[in-house]
Each structure stands twice: as C-alpha cells, then as structure tokens.
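Structures follow.
Read-outs: derived from the displayed coordinates by stated rules, not from any lab. Only a predicted model underlies this, so the values are computations on that prediction, with no experimental measurement involved. Cβ atoms are built from the backbone, for glycine too; each structure is taken alone.
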Structure 1
Amino acid sequence: MTDKNPKIRTRFAPSPTGFVHIGSLRTALFAFLFARHNNGVNVLRIEDTDQNRKVEGALENLLRVMKTVGVEFDEGFYLKDDETVGERGEFGPYLQSERLDIYHKHARELIANKKAYYCFCSEQRLEDLRKEQTALKKPPMYDRHCRNLSADEIQKKLEEFSAKGGSASGGKTAGKNPVIRFAIPPEGQTVIHDIVYGDITYEHKILDDQVIIKSDGFPTYHLAVVVDDHYMQITHVIRGEEWIPSTPKHLLIYEALGWQPTQFAHLPLIVNADKTKLSKRQGDVSVEDFLNKGYLKEALINFVAFLGWNPKTEQEIFSLTDLIKQFDLAKVNKSGAVFDMNKLDWINSQYIRLRSDTDLADRLKPYWEASGIKISEFSDKYLAAIAALEKERLKKLSEIGERTGYFFAAPDYNPELLIWKKSDKEKTKLALNGLADLLGKTDDFSRENLETAIKQFIAQNNYDNGSVLWPLRVALTGQEKSPGPFEVCACLVLGLGKIEILARIQTAIKKL
C-alpha cells in the first residue's frame, strides 16, 4: 500500500473449498458496499494455499453466485459471457498459488533480518509438545526450539533436507522442506485499531511463532494475506471476528517488512437463535441453498446486510442502491448477529409482494415444474392470476407447488373436511346442490359478480356464510387453508373453465 493511491480498496479473498457460506456472502457484501459507498475499488482474490481443501469448480460457482446476487468485483476474477473465468487488474496474479515467488522472497528477507527462522522440528516432536502442554493445562504453542540455532546448525540441517530432495527456498515437495516461522518479539505488545471493536491489545508473550511457509513450499494465510494486501494496495480488510487473534501477528509482519498496515474491520459472528455458531449441521448455510429454496436475491441481500449492520432507522426494506447509499462500518455491531429464519421469511415475503404478477409467475415456473406440474399446458395469463392470488401468502417460492396443486388438477381430500363446524352433512349437501344450480346458470365468473350472486343465494335461503362458503372452498381446493372461494372460482375459470368448477362441486356432493 502506498500514499500515491489513497483511493479506498477492499477485497474479498475466499478459499475455493465448495459452496458459498452465508457468512462469506456477508463478508463479500460488506466489502462491496463499503467500496461502492466510498467510490472505491473492490477486489476478488482467491486464497488457495491449502491445496488439500481445494474443490474443482468452486471458483466458477462462487462467481456465479456473486453475479446472481449482485455483488460486483472491479479487479481479480470474473465470469465471462461464455461462463469461463477471466482475470483483470494491474496487481495480479490474483490466485495465491501463482504468487509463490513473491512470498518466498519476503520470507527470505525476514530470515535475513532475524524476523523469521527455519524450523526443522518433526511432526512427532510437535505432537509430543502439544500433548505435554495440554497435560499441564497450558495453551499449545511452539517452544521456539529452532529459533536460536547457530548458523552452522542451520546450514547443516538445510543440507540434510536438501539431500532428501527439499530446498531452503521452498518448493512443492510436502514434508521435504523445513517450515519457516515468524519470530514474534519476546516482549512488548501490539494494539489493533479495529474500526468495529476499537483498540484491542495483545501481549507478545501469548502469541505463537506462527508458521509462515509450510513444508510444501506454500505460505500460510498469515504471510500471504499481508503480502497480497500490500501489493494489491488494499486499504481496508473486512473479515469475520474469528480473525481478530491473528491480526496482531499480521501487524507485526507488516512492521517487520517495513510496510504500512491496512485498516481492519472485524464483523461479529453469525449465530443461530440459540447463540451457537451457524453451521451446516444445523441446517442450510449456503447461499445456493437459500436461492434454490426460492428466496429472492434482493431479499437475501437485504437480510444478510442486517447480520451485524444496523442503519439506526426504522427502515427494514433496503434495495442494493439503498444499502450502498447508507452503508457505514461505524454502524456495524459488536455483538453476535442472530440468523433469524422468521425475519428472512418476512423480508422475502415483502419482496415477493413487490413483484408484478407476470414476473412472479415467471419466477415460480421452475418450482411448479419441480412439483410435477406441466405448466406448458397452461396459459401465462392463468399462471399470473394464480401468482396474484398467492402473492400475499408466500414466504418463499418453493412453497408454490403444495399451495396451488388444485389449480392444475382436481384435489383429493377427506369428505369430513367439507362440513363447516356449525353445520352437518345434510345441510352441506343442500348448500352444494344449490351452488351447483346457481353456478350452472352463471356466465360472469368475475370475483365481484360471484360474491354478489352467492351472497344473495345465502340470504335467500337463510344460510350462514360458513355453511356455504366453507364447503365451496374445500370442494374447489381440497385444503383447510386457501384463498377465498370467490377468488379461487374466478381464477380457476381462466385455466380450467366453468365445467371443472361444476365437476368439483359434484364430486364433493358424491363424497358426502
């Protein structure tokens, strides 16, 4: 980072390990919002130094998800029109596995300046050390066994590793190279000036001499993140609070390399309603899961923005433009962000209501198809009418199949459901026979005309509303809860015709 470019630059730097976690979306979203609010630049970098966790296709999936929800990147990787991955920007490569020479250059610089050192300890020795410290109820830390080796001892051990096919400068030969550890100053303290949490002080004596270059030649997160953020001129690092304990080590690496550190903003942990950490064991946590279930991207972004951020107003529905305009890291909370499914459902229902009937019907088509309904057999006008009828009741699009099956095929139900609680079988049959006669003579099936005609029928026969409207609605829908009978009739006639409505009433009479 240099003073020549004061422009705010944020970055999202995930590992390509599979699905996009909702917490990753929150981090990416906040970095994007902060950059856009400040007319800055948002960078996508991929941190693939842990090759064992790398998942094929994860980068493409990440890019598709981010493109779907509207989180944009100005530099780094992007998805081309042909769905292949492209790379843009003047600070590349943006893939850490292609930047190994840069990391090793600075690791050697740290060693030369006594800020880092080779560690030759075997896995067995380190495991024995951990067991011993655990037994003594001490925090597991490296005992700095190799930190004060003489130059001759270091040279001799390097030659031994070289004989095994390793290299002091590193290489992709796991286990054949010595690791390199950062040398934490033995005394003093480091203060994190965090935008969200304020000043946090760490005593150096509790910090471990972290590995910065692994035996396979790849850097650990601690070195790579500092080097990359420096060279990519990142001004603000926005990440989860789980990285707070690592931040003093990063600040010390910045200092050891003579670089100005970035500013840090750590985001509160996302927790379940019972305050446990959000995890896949307790339900869906991937963005893909929520999108597939029929949560609109606008609703998901609105909801995720509130996971730790509070605009300090009564407003709850925010478009992406609204969020960009109002986003401020000073309004990020310190306490855990509760993932409230009821709140997500409510926000999603608000966005569903904002869709036009035609647009909503188009979005619902895949969910109708998934439930076994051949929507190609029905007109768009009919589908839009069904969408309009269900719009106020839907929490997510995936509910549409179970709610609206009766619009496409005659329902099956228990005859007992037809009888209103204040009526009986004979009265119900009389009411349905009367309705069949009335509707058989009716040509205008608009909601308004049906309501007028049926209410007149109820009054003329001294029926109460429930004894007539309840069995009519059940006969048409087969459901205990559904839209009203006037609305259902008016909609059914558009797709299945008057004859289907009369047939369903006759079926109800036969069931009784």
Structure 2
Amino acid sequence: MSDLFKQLKYDLPASIVVFFVAVPLCLGIALASGAPLFAGLIAGIVGGIVVGGASGSPLGVSGPAAGLAVIVLGAIATLGGSWEAFLAAVVLAGVLQIAMGFAGLGGIAYYFPTSVIKGMLTGIGLLIIIKQLPHALGTVPDPQDVFGVTGIESGALDTLLAAITPAALFISALSLALLVSWDAWLAPRFRIFRLVPGPLAAVALGILLGTLMGNGFLPLNLGAHQTVAIPVAESVQGFFAQFSRPDFSAFARADVYTIAVLLAVIASIETLLCVEATDRLDPQKRITPTNRELKAQGLGNIVSGLLGGLPVTQVIVRSSANITFGGRTKLSAILHGVLILVCVAAIPGVLNLIPLATLASILCVVGYKLAKPALFAAMYRHGWEQFTPFVATVVGILATDLLRGIGIGLAVSVVIVLYHNLRNPFTLSQHAPSTDEYRIRLAEEVSFLNKGRILQQLQLIPAQSRVVIDATESKSLDFDVHEILQDFCAGAPARNIAVELRGITFKAAI
C-alpha cells in the first residue's frame, strides 16, 4: 500500500485534471445515452475507485464511454424504456467480461496494427476538439444539437457560427491562452507554476470570470446552460435517492441477454484498444495485463449496474489527460473517482460554477496533443502502407463513430496485406543468364489469390528449359495452386520442359 503513494506528488495533480475532464464527460454521455444524469456520475465514480483499484493498468482511467452512447440509447428503447431492466443487462455484461478475462481473451487488441491505433488516437483527438467547439463558443444548450453522437451533422458549421456567445468565447479564449502559456512559458521558467497544474489554474480563472460576470463586474453574461450542471440533493436521503437498482426479474427476458452480450463485446474491444493506446503513450512503456483488465472492467460494470450507473470502459480521453498532466500510477485514477464522489456529495454547487467554456478549452488542449500535425507528417514518412490505414481510421472515426472507424482502418490494413501477398507468392531465380535453368521458390503461404501470378509466370518459362519448383519452405499450399502446378507438369513434355518438384506431392485428380 505504501508503494501506491510514492508518486502522490505527481498523481494528485493529475487526478484533479482528470476529475475536471471527467465530470462534464460523465454528464454529457449520460445525456446522449438517454439515461439519468446521475448515472453518468456513478459510472465515473465506479470507473475510478473500483476499476482503478482492481486494474493492472498504471495510467488507464475508466468511466462511461461516448462509444457506447448510441448502443445504450438503443438498448433502453429496445427494453421499452425500462432503465432498471437495462441495469440488469449491465450487471450481466460485467459477468461476461469477467468470464472473458478468465478465458484469456485479453490479447485481442494485439492483432490491431500500430497505424490503426495511432489513427484511433488522432481521430479521437480531432473529435474531442470538434465536440467541444459548441461549449467553447457558447452556441447551443446541448452540443448534440450541432454534433451528433456518432459524427458531424450537416450544416453544423453554419449553426455554430450563427449563435456565438461573447461571454463563452471570452472565457474560452483566456483559458486557452492561459493553458498554452502555462505549458510553453510559465512552468518551464518559474518553479511556482510547476506546483499547480495548468488546467486547475484555468478552472480557477473560469470560475472567477463567471462570478464577475454574474455580479455585473463585466459587461457579459453566461447562460444557465453554459456552466456545469450537477444534480444537487437537498439532503442525504435525497442524494441516495438518485441511485437506482436493477430489475433482476428482467433476466427472464431474452432481449436482456442479447443486450448484455453486445455491451460486453463492444465494451471489451473498446477497453482493449484503449489499453493498447494508453500503453503506447506511457513514458515508461509499461505493459498492462489485459486479461486482468477485462476482469476489472467486468467488476466495474457489475458494481455500476447494481448502483444505477452506465456501463464503463477504459477511456482514452481521460487516460491521455492523465498521462499529459503527469500521472505516474493508478492512484491518480482512484483519486479522480474519490474526487467525483466527494464533490458530487458535498459541494455540487461549487462545481456548478465552472463554465463549460473553460472545460472545453482544457479538452481542446488534450485533443491537440493527441492529433498534432507532426504526427501526420511522421506517418507519411513511414510510407503509404502505414499512412493509408492511419488516415482511413481518422476519417472513419470522424465520419461515423469510434468502432466503425477502427473497423475501416483495419479493413484497409487487411487489403494492404493481401496486396503484398498477391505480389509475393514466389521468388524466381535463374542459375546463370546464359542457361535455361530456372528455380521457382514458393512462399510460406500460397493461397488461391496467388494462382494468377503463378500461372502467368509459368507461361513465361521458355521451351527447352529446366524448371525447379521448390515448395520445401511452404507451410500452406492451396489446392487451386496444386492444380495449376499439376497441369503445368502434365503439359511440360509437349514444350520440352524438364520439371523437378521439391516438397510437392500431387494427389490423384478428382
């Protein structure tokens, strides 16, 4: 336990930043999911304390995920609007995730190429910036009115520019200027500025500006929808009344099991991809035990479902903020959950003073650090085989959603692999330029996709030649290729071609 607090001076400031990032996300995701707002906060608390404590990830932060918002919204509708029945599905999904962890399914994410992982991080960074523009400019009460949950809606830019609120724009501009100068100039030059994280200073500035506006000291005004809105309970009983309990009688419904399987699979994939991405961002390059992570996420979803919360996954936005602002161990994730719990229970009114424009500025900085232009240039220098799936993943995430975008990038990567496989089914060598002896050495994996190239090469072998077809290194030789080679051997005497086979035994013709 003492080891957990060795990095407290780094983890505490990072947890405060993650806390300020997590609160509006918890509320926004709950709103987008069609769930009670308090359900998002419960998921944030559970993701920090329960999952953070059980996880082996040193820097990953869990909570409600935007990638599940559409699924949750549809699932609640499928269950006839029964929130309690949906909570039963969340509990069951947690049980399935624990079973997946014990079954050793945590290595799935290792089969995703680096270009897709980097594209996911970049796409999320750009999406963070895009989604925060309404808050930064103070244009609409609900950012979903401008930007959909899964992508950019048509006419978004026109709507965005038509109703800019000067007060929100003023706060976001000053907050962004403070954050940039804090990292680039103040903290490197003055020790005192290194003791306070930039986002915390930005939040303090935002509260100050909002208070001055509210008291008439500045000729600007924020709307009620332009500050954090945490439910405020009138009493202890009122606070606990905001918790819901699952309806376990819903286990008799087949659709609950279908939803539970869907939640478990998608939440697990999203978690494992975020684990892979977080490990890549870790300055110490530590490796998270993925099977343990699935078990921790399963435990978190069981607890969240029992308390009335949304399903949880590891979330790259919060994890990257944790890394960016100095988190060292999983204590930062646990402390951010504790902070949400304490503040929601004790001082929700203070949190409700924070302008959303300030939080949007913090998130925009996080988004920019994930999607720096230098990353695009670096991926381009790696070649088109890396750059193409990278861009496809970014565009796919922006145009659709997280999982579909990853699927698009993965599909492009597979196409590139097939392209190289088609080009390299064999190597051809000639013993000497003056001889007519050729050697065709087949690759380890030769499928029906390669038969066109092999047939074309065999037809180019001149008459009066000797050919060695070597398959000794081939581990898999498709039946269609066997047939092509067998036909070539059968017709070779007519062209006076001598054929020697190595590592190939023909079966009787069908």
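For P(r) over Cα pairs in 10 Å bins from 0, in percent, for residues 181-220 alone, the calculated result is 27, 35, 32, 7, so let me know which of 1, 2 that is.
Numbers: 1: 27, 35, 32, 7; 2: 31, 34, 25, 9.
The structure behind it is 1.
Cα extents along the principal axes in Å was computed and gave 100, 59, 53; which structure, 1, 2, did it come from? Walk me through the intermediate numbers first.
Working: 1: 108, 50, 42; 2: 100, 59, 53.
Going label by label, the one that fits is 2.
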- Message: One of 1, 2 was used to compute relative contact order in percent (Cα under 8 Å, 6 or more apart), and the result was 12. Which label is that?
- Response: 1
- Message: Say we calculate distance in nm of label points 7 Å out along Cα→Cβ at positions 229 and 253 for every structure; which of 1, 2 gives the highest result?
- Response: 2
- Using the calculated result -19000 for helix-only ellipticity at 222 nm (-39500 (n - 2.57) for each DSSP H run of 4 or more, over all residues; to 500), pick out the matching structure from 1, 2. 2
